[in-house]
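Below, each structure is written out as structure tokens.
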Structure P
Amino acid sequence: MGGHMAITELQLGTIMPNALAGNRAAIWVGPLNSAMDRFAITGKMRCAMFLGNLAVESGELSAREENLRYSADRLRQVFPGMFAGNPGKADEIVAGGPQAIANFIYDDANRPPKNRLGNTQPGDGFKYRGRGPLQITGRDNYAAFFKSVGMAADSDPDFLLSPDGGSVAAGHYWKTHGCNDFADSGDFDGCVGAINSAMEGLEKRRAFFNQAMATLPDSANS
């Protein structure tokens, strides 16, 4: 890898202890190293911020796709505009399970123009549901991602469920949202905001970041 100092399975497991379950640290360490190399996530600070955020976003590498198991009450709470005129619609959709939920909440016909995702065909909502550690969602976002990493725009979204695909997607999102720049200036909150605008789990992210800083050698991925 020419000067690229990879993180080890042991370091990854020390940063994300729950990733030792089910051998996840062993399965993900190679793909993550490859993605960090590809997207210039080099040096200790960039690596630590990347892994700290990834730990929270992915449930320490356990969640590969979004959890669509909403209750009707939760749907009305999270997407109030969609059910304001017809609250009973939420109960109806929930009865259809995750597929019905995704196909409704992510259908462009049900979304305001600025929040449309390119989901115009029947079944697009579920087909293009959130996948990968940093969650790509929607036909347009998948197409843009695939094109920018040199794949066909209509590639199988399930590629992101694999450690290889999930790692590439996470690295690509990180790079294109300017997170290397936030890391270089030591702006942890700015980095979190670029990944999760609601800043959810900020203190958890900071704890994982601090653990990564304590675990990685000074020459990490340099």
Structure Q
Amino acid sequence: MIKAIIFDFDGVIIESVNIKTEAFAEIYRSHGPKVVERVVEHHMANGGMSRFEKFKLYHRELLGKKLSDDGLSEITHQFSRMVTQKVIEAPYVKGAIEFIESNYTSFDLFISSATPENELREIIEKRKISRYFKEIFGSPGKKSDHIKKILRRYSYDQSEVVFVGDATNDKEAAQLNGICFIGRRHRGNKNAFGDCLCIHDLTSLEKAIQDY
């Protein structure tokens, strides 16, 4: 029986994937359309990867430059300024807030995101939903480590926990820890999850969990 649900944030609770895609594109726009195209393509395929890792990768592989610590700090602050308020104002994924409000006393709810943890907490506080979650985890921690902590800290059996995500990294983090995975499908990840159990929005999450 499922006792705990771990949610990714962007694209699972909040419809914010496009906000961050547009911000990545804007940051690399001065380097030309081919670079922007490759940045967007990689970002869309790796939603669970932290922005810190992405910026270092894009600079190294696409621009042939090593990003210094100061340069990384500057570009991540620029990105944060571009997206934070927009994510605070973004709509919920259909059915998300209804599921959370109706089920937070029935299941232990957690968030595991690649968003920097301080930024993630600010967004969740301003959206007034922090009280629904037992713990909130963001980067620099990795999702596989977030899951490990949750399993250890709360003594769950692996069969009692499900991860709801929208990226292959989410699926891999769940599989590494031997827990169930439910994929949220949207326009940016149509073919991402193979034969995994998938939902189009959170109106069908309750049924999907019952199917486990």
Structure R
Amino acid sequence: MNSKSVLSFGSSSFKEFFELCYWKTVKLFSKNLSNNSHYKYFYTENFSIPEEFYENKSILDIGCGPRGSLEWADMAKERIGMDPLADQYLKMGAREHKMTYLRAYVEDIPFPDNYFDVICSFNSLDHVENMELACKEIRRVLKPGGLFLLLVDIHTKPTLTEPQTMNWNFIGEFFPDFEILEEKHLERTETYRIYTNVRNAKPVNDDLVRGVLTAKLRKQKTSMD
């Protein structure tokens, strides 16, 4: 089964409503959304990337959420969190973060070609409306030689907030001209806890159709859309 969108579930207004409700609930019970210390691991150790690699780099986090996913990256030249709910996140307290929040959709990234050194999508690509356009935009704005870091749930049934069905052939289907530096197929040992599943790092059985895909890809200098 190819990755695809199921339009009956894919309305942006529905997705954004439920996602905003989720974050408001998190804030209600945690009192704030400043707990972001766990993100650093996934940008660095998880992909065997030293922290100094990000020195003077332009970083884009797609579907960043409100917690300050790039707060750790003080050494970066530019750190941008892009999310359709960015304006609401600022009202919820994200304006206190040092990173920049930008309201935009990944299908139409408001930056020129070959702009970012690193693009990250952690637990967000299965939320998009149009996977083909989203991946085309990622390829467009990433510099030749730049890194694309991916964490995404693999699942065959759409939900209100995750309208994209995903499969293990995702990279070959949407990033065939990128160099695969690292790819892991992991089990979903805990439901709705993608970061915990990545940390557990339990390889998936070949017959499982659900799990977590993690990948470190590099845009080749001859990469063409």
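The numbers here are math on the coordinates, done by the rules we state, and not lab data. Being a predicted model, the structure only gives us computed values, none of them experimental. Cβ atoms are built from the backbone, for glycine too; each structure is taken alone.
Observations on the model:
- Taking Cα Rg over 2.2 N^0.38 Å as the criterion, the largest value within structures P, Q, R is that of P.
- Looking across P, Q, R, the calculation of relative contact order in percent (Cα under 8 Å, 6 or more apart) that yields 21 traces back to R.
- Origin of the value 0.6, where distance in nm of label points 7 Å out along Cα→Cβ at positions 19 and 115 was derived from one of P, Q, R: Q
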